[in-house]
Structure P
Amino acid sequence: MTRASSSGSRCSSKLEVRRGMVQRGVCECGERLLYLTSHTDINPERNFWRCRNWKLPNNCGFFLWDDEAGLDGAQRYYVVQLMKTLQELEESKKKLEDRKRRVEEMKKKNVNLYM
């Protein structure tokens, strides 16, 4: 079910910019987009793209209904897989940073033992 979207040159150009961001999986502020499903009475089971900074002070306000994003099934699958890969990389980076921090703490403890 496709819903009508706004028309007009200004709106359509903004929509085209947002569509391009969805295709890259990155929103206006540079953060990874989230692909979610609405469970509201007005839009039940309707998928949408949203900035991951939603409800945070640095929220850029990015939001786009999936049916307005202009992606076919294969493109949507590719973007969602890209987003999952980026999330896995972020998690790996956090783990690596935590391990580096723990190694530095252990080094400091070792130096303190021999002083």
Structure Q
Amino acid sequence: MSEKMDRRKQYTRMVLKDSLMKLLQTKTLASITIKEICELADINRSTFYAHYANQYELLTSIEEDFTVDLIQTLSQYNFAKEHEALQLTEKLFEFISANSGTCQILLGENSDIHFQKKVWK
């Protein structure tokens, strides 16, 4: 997105993502409704649709954010150097630890199987 997102948009997207992640702890994506996400986020449906087409697009956005964060964390290291390979491994485990809740949800049974397959390739 070329324009800088204002605080309201950032906040709205954050609460929508948080709400979906909470719901994914107990429900499959297919069984989660836009109404449930909006009620948990305390926003109306028209606001949801101003940002995302559906819950699948919202999950894709979460997955993309997670992937970008992981790549940014790991791109600081050169795989070719042995000592940096150890640092890379340590940083990977630190990232997973710091994002354990997100990892559990995105790689859990209620999430998107396509993302899981992409991660395990």
Structure R
Amino acid sequence: MIFFTYFIIEVSNLNTENFYLILLNNNNRIIFKQLVYQGTINQISIDPKDIYYLVLKNHAQKIICAHNHPNNDSSPSKHDIETTNALIYIAKVLKIEFVDHIIISKNNFYSILLQTKFDI
């Protein structure tokens, strides 16, 4: 939990959208974390092939995606939801647990799977 608190604080202060991949084993231990994409101030392009290459390469059992919204609104865009749905579909096919896609802003973060906003 300390990692996620630190991570959220660190990512919330960035000026461009950055997409991170956090991979877990069956015991919920982080086995891989990396900045996968860096975008502009208001958009980022994600290719699921790149994500799942890293998932399979690292033999991950669970996946968490996170990216920031520099505009201080953690609400998901239509593109965020479409991308998440594609990632969830592939995870189901591969029998990998898709834990969540979290969108982070300066004052809160949004869980796409829970469809809930949380204050930081």
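Any read-out appearing in this document is the output of simple, stated calculations on the displayed coordinates, not a laboratory observation. Owing to the predicted nature of the structure, the values given are computational and were not obtained by experimental measurement.
Computed quantities for the displayed model
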quantity: Origin of the value -18000, where helix-only ellipticity at 222 nm (-39500 (n - 2.57) for each DSSP H run of 4 or more, over all residues; to 500) was derived from one of P, Q, R; calculated: P
quantity: Given 20.4, 73 for Rg and Dmax of the Cα atoms in Å, calculated: source structure among P, Q, R; calculated: P
